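So, here's a batch of structures to check.
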Structure P
Amino acid sequence: MGLSIGENARIHATVRFLHDDAASITVGDNANFYRGSEITGPVTIGDGVFINRDAYIRPHTTIGDNVNLGPFVRLITDTHEIGPSRKRAGAVRHDPIVIGDGTWIGAAATVVAGVTIGKGCIVAAGAVVTADVPDDTLVGGVPARTLRAL
């Protein structure tokens with residue numbers, strides 16, 4: 001499939017889509033991507049998504065509809081098996097990240113491998129999300145913790 005971009009999408013020329021037939025990228029309708037992002041497939045991005053400048057999105061990420069990502073957001077699915085003492089970073093794997101519809105992820109936040117963020121959430125700027133976040137929850141901090149229900 002490669003790269004599929006929906007209708008009325010506005011994507012800055014400096015956005016890099018790294019894809020092939022085995023690692024496709026799908027972008028929904030009415031998406032708006034500012035400059036400098038790098039997206040490595042397979043990735044699915046919903047309708048009405050806004051991605052501010054310089055996002056870094058790794059394989060096996062799913063972003064729902066009407067999600068906003070602030071500048072410098074990192075969605076990092078990469079992790080490693082634990083190797084022997086001579087090299088602890090063993091075999092690479094990509095544990096999926098899922099971002100629910102309507103969620104807002106603030107500037108420079110990082111979401112790590114294997115995390116699901118529910119619908120209608122807010123991730124505060126600079127947070128590092130290491131665990132799943134339930135729907136309609138505000139999280140912040142390093143590591144991110146629940147600040148309140150929305």
Structure Q
Amino acid sequence: MVDRFAGAGGVLRDDSGAWISGYARSVGRCDALLAELWAIHDGLLLAWDLGFRLVELESDNLEAVRIACAQSNVLSTSALVGAIASLIGREWKVEVRHITRDSNGVADKLAKQGRLLGMESTIFGVAPAVVAGLVEAEQRAAFAPPYIR
């Protein structure tokens with residue numbers, strides 16, 4: 001049962017895990033899958049608009065990953081799913097993969113912040129204070145040499 005507003009959000013990082021940009025928005029009353037699809041859509045659109053043509057898209061929602069990879073018929077008639085497919089089909093390389101929830105804390109926090117925002121995506125050029133420390137912690141964890149992990 002959906003009983004409250006959901007948010008979508010995410011972060012663009014460079015190949016060392018450093019912050020490039022972030023985004024968040026309210027997506028109204030919906031379930032977690034639809035909110036994640038909005039986050040995927042907005043992240044792809046932002047990456048395209050910023051000129052990136054080699055993108056690794058990560059999501060902790062396995063069904064959203066399957067939908068983005070066209071490996072699921074769930075919501076296949078949705079305009080949002082069509083928009084995601086259209087974005088992925090542009091002249092660029094997008095790799096989509098599933099990650100664990102504990103690897104996705106910044107995006108999760110931005111999505112929670114998104115519930116408080118409007119329906120248009122808010123772009124953050126600098127990491128908001130609510131995620132600044134977590135950005136650095138995730139960067140250290142993800143890019144630490146293997147013998148330290």
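Rule-based calculations on the coordinates, nothing more; no lab input. Everything quoted here is computed from the prediction, not taken from an experiment. Cβ atoms are built from the backbone, for glycine too; each structure is taken alone.
A few points about this structure:
- Answer label among P, Q for the case where distance in nm of label points 7 Å out along Cα→Cβ at positions 9 and 129, calculated from the coordinates, equals 2.1: P
- Origin of the value 11.5, 33, where Rg and Dmax of the Cα atoms in Å, for residues 25-96 alone was derived from one of P, Q: Q
- helix-only ellipticity at 222 nm (-39500 (n - 2.57) for each DSSP H run of 4 or more, over all residues; to 500) derived as 0 - corresponding label from P, Q: P
- Ranked by relative contact order in percent (Cα under 8 Å, 6 or more apart), structures P, Q are topped by Q, which has the highest value.
- Answer label among P, Q for the case where mean count of other Cβ atoms within 10 Å over residues 17-24, calculated from the coordinates, equals 19.4: Q
- Structure (P, Q) behind the derived value 1.8 of distance in nm of label points 7 Å out along Cα→Cβ at positions 65 and 81: Q
- Source structure of the calculated read-out (mean count of other Cβ atoms within 10 Å over residues 49-56, 11.9) within P, Q: Q.
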